[in-house]
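Undergrad: Each in structure tokens, the structures are laid out below.
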Structure I
Amino acid sequence: MFEQTFKNIDDILHKDAGCSSELDYVEQTSWVLFLKYLDDLEKDKKTAAELAGKSYTNIIAQEYQWSVWAMPKKKKGGTVSEVELDHQKALTGDDLADFVNAKLFPYLKKFKTSSESADTIEYKIGEIFSELKNRIQSGYNLREVINRIDELRFRTHAEKHEMSHLYESKIQNMGNAGRNGGEYYTTRPLIKAIVKVVAPEIGNKIYDGAVGSAGFLCEAFEYLKNSKGKPENLTSKDIETLQKNSFYGKEKKSLAYIIGIMNMILHGVEAPNIIHTNTLAENLADIQEKNRYDVILANPPFGGKERAEVQQNFPIKTGETAFLFLQHFIKILKAGGKAGVVIKNTFLSNTDNASVSLRKLLLESCNLHTVLDLPGGVFAGAGVKTVVLFFEKGKPTKKIWYYQLNLDRNLGKTNPLNEADLAEFVELQKTFADSENSWSLPVSEVLEDTADLSAKNPNKKEETALRQPQEILAEMKALDLESAEILNSIQELI
């Protein structure tokens, strides 16, 4: 039911002049979805307070509550239990658009300045509605969207779980939609494998400085939620730690920031510690011990270029965004801290001064214990091959274990990476075992002048031709016969 509702909403937004792409659909669905989620959250909190014999004060003032402006209800046909939309009270057309633009959004923006602290859901409400605007121009289309979203429920664990998965699929579609949408989405099987290898623990401060749609933080939350067998085994202190003091992110772009917060909220983190800022504008020299993190999980944007004044914040000057992020991550990681970072595979072999200096910095200040070499096509439409660097800060690298993911198929939108593809990597990485796809490289064998870390697999067997020429010719002949038969059948029909 949820999936069909999302499709119907996309169809409605497709007709609206203010929404032109999958990115707009996700953004506009997100703010309406958020307000419905908030309404259900308030109902749950009110019920919990009543059961505990306490009173509950609503976050949202009555005039701006979902049940007042969006979905005023009346009893259906005189029945006691069933209700339906009260068309006499429900705003639509220009009245609805005017209320949302002139009253609702300005009211919700004010929460940013009136809330007690940044780690509250009130503050997040203010941030979200300060960063976006209603792009749905037709109040009639907006009414249809609201009606559809009101069908969705966020009350049970199963409903929230399904909703978070559907939201992930919408983000994935957005990643495939062009206009830099791919920057927001890292394939989930890869994230899960990275989280398993880094293995964060409850109590760790986990950070993604290029948070995008918050995929890494969401998967880390899921991993830790089940780290004691099942969520029910967590203590109340564990739950509070995961809610308030575990996940931190920074994001430069407004849309990604909104989606990242929504994604975390739908996964069950009520007030995500995600800040809307340019991470790279922070001077590395200003980072102090109190600013550091235990775990870093990230896929920073690559190929981007940063301005000269931003580059001045870094000891190794480069315009390559991903290389600046890597310097930031090394600096902001605590001693003994662990990281899993996706980066272009050319980082391992580029001969320019910045690349060589950065590789040397990484090898000298961190133990780069694992490199996962990924095939092309992992990131749909990106056109570059990537590697994942796994490192711990505080000790120099002595030996690097490489794993080359060799698949018997080409990856793409219709044939994406899956968890089974990475199962061998996750298993072999535990003991740094050698195999046809994995090997170790002592740092003593890395050339000092270039620090070249290219993934050159010494164990890969030479590939032999899978089929003989006679077999290929026989198949071509059979296909020709089949084509001739089809053409004859068509001619008989004419």
Structure II
Amino acid sequence: MKQLITIFALTTLLCFSGVSSAEETVTTVTETVTAVTAPAAEAPAAAPVMTMNKGDMAWMIVATVLVILMVIPGLALFYGGMVRSKNMLSILMQVFVIFSMMAVLWAVYGYSVAFTEGTPFFGGFSKLFLAGITPDSLATTFSKGAYIPEYMYVAFQLTFAAITPALIIGSFAERVKFSAILLFMLIWFTFAYLPMAHMVWYWAGPDAYTDAAAGEKALATAGFLFQKGALDFAGGTVVHINAGIAGLIGCLMVGKRIGFNKESLAPHSVTMTMIGASLLWVGWFGFNVGSNLEANGLAALVFVNTLLASAAATLSWMGAEWLIRGKPSMLGAASGAIAGLVAITPACGWAGPMGSIFLGLVVGAVCFWSVTGLKSLLGYDDSLDAFGVHGVGGIIGALGTAVVANPALGGTGVWDYVTNSVAEYNFVAQLTSQAWGVAVALVWSGLISFIAFKLVDMLIGLRVPEDAEREGLDIAEHGESAYHY
């Protein structure tokens, strides 16, 4: 009961902005993030010619490799350095295998469920096992008539589907069975990640918006949150809030580590964490800039925004820590950089450079408080602060997108594909749309996570025995060690 009360209190706190019951939405078609073209609508005689730019294709190959670099080795080293040495190998193993498992599931059914037309919440099964996709198949970008090979789009989105579940393990590191983690990830990927990806990112593509009537028809086939007008360029809701709330539910249901607040649980290698954070930062350019799907001027803006927001958040977190604790730490600086990357992810295609710096300064300080003050106040053991950084940072970024996207504040505004111009900006309506995205991610992922953890606990149990936890998961779960002294 105490766990449920804590979950309810946190969800209420994080949904402070609420969701309007009047269902006011942004009426323009938003230039959101990636999605594959739905079955083609009847096109007028003057429809754009479908073309593929080799420069776009080359950039997408590089971007996809960069996102893989974020996961293995980036995330693995970032998380691994923060655990005790007896659990280092277990973290490396979890990230490596989760990535591999999600890659296969994505090809078998994930891509089809996320990026084909179906209901507003789930796609269809027409591309199970990647059926019908050939080297000649094309996926839409955000410019009318411009496409990339669909196989490239499949691979790029695969990396997003692989890193998101891996983020979750940071909340309950050092105490959960390897088998339980894999079973949970199977359930969560299927019923939490894929629906969120479909709700936020699936649309018919820009070529479907030839006039107002065609635009309304195309919008009706899009995902639920896309229809609500929620902006999420590269995964604030789909990736970070989605994973962050799942991690919070997990650490509450699994319970605290043995010795929590009684003995030292300090990171065994801040050096490894710094290396991992650096790889994450570099790889994040593929994550955010690649989500533009084209090598153009907007991609350059996304690059600058990603760089500046993370730099500002590093300084903000360090400054807050220095002021409150008396000394700045390397772990704090690295955590601040990641918090900035998380916050700019949903906004990177709509913010201006100064808006990105503002967002970074805000999220650095707030996330420092969330992993110190909030965690201490509520008493949960979020081992590596997956919720404190990704969950809280994702919420700030998602809601903050409505602020920094405003053209009056240096943002790009929202593109209307019917008029082929920037639409008149309605801040209140856009903030309402962003609140829809935050609330749905928290409730949907929170509920699925709770059910999945309960089910796994009933079937095989979540937590390792006490003696195994004291020995360390490296030996107890995998029979080998990260280090030999």
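Undergrad: Supply the structure label, taken from I, II, corresponding to mean count of other Cβ atoms within 10 Å over residues 91-98 with the calculated value 15.6.
TA: Traced to structure I.
Undergrad: A value of 25 was derived for relative contact order in percent (Cα under 8 Å, 6 or more apart); which structure in I, II was it taken from?
TA: II
Undergrad: Out of I, II, choose the structure whose coordinates give FRET efficiency 1/(1 + (r/R0)^6) of positions 131 and 211 (r between Cβ atoms, R0 = 25 Å, to 0.05) equal to 0.15 when calculated. Walk me through the numbers before you get to the answer.
TA: Numbers: I: 0.95; II: 0.15.
Corresponding structure: II.
Undergrad: If you work out mean count of other Cβ atoms within 10 Å over residues 147-154 for I, II, which one comes out largest? Before the final figure, lay out each step's value.
TA: On the way: I: 17.8; II: 21.6.
When mean count of other Cβ atoms within 10 Å over residues 147-154 is computed for each of I, II, structure II gives the biggest number.
Undergrad: Let me ask something additional. Out of I, II, which one gives 21.9 for mean projected area of the Cα convex hull in nm² as computed from the coordinates?
TA: II
Undergrad: Another one. Assign the value -17500, calculated as helix-only ellipticity at 222 nm (-39500 (n - 2.57) for each DSSP H run of 4 or more, over all residues; to 500), to the correct structure from I, II.
TA: II
Undergrad: If Kirkwood radius over Cα pairs in Å, for residues 171-226 alone comes out at 13.8 when worked out from the coordinates, which of I, II was used?
TA: II
Coordinate-derived values only; no laboratory data. Not measured: the values here are computed from a predicted model. Cβ atoms are built from the backbone, for glycine too; each structure is taken alone.
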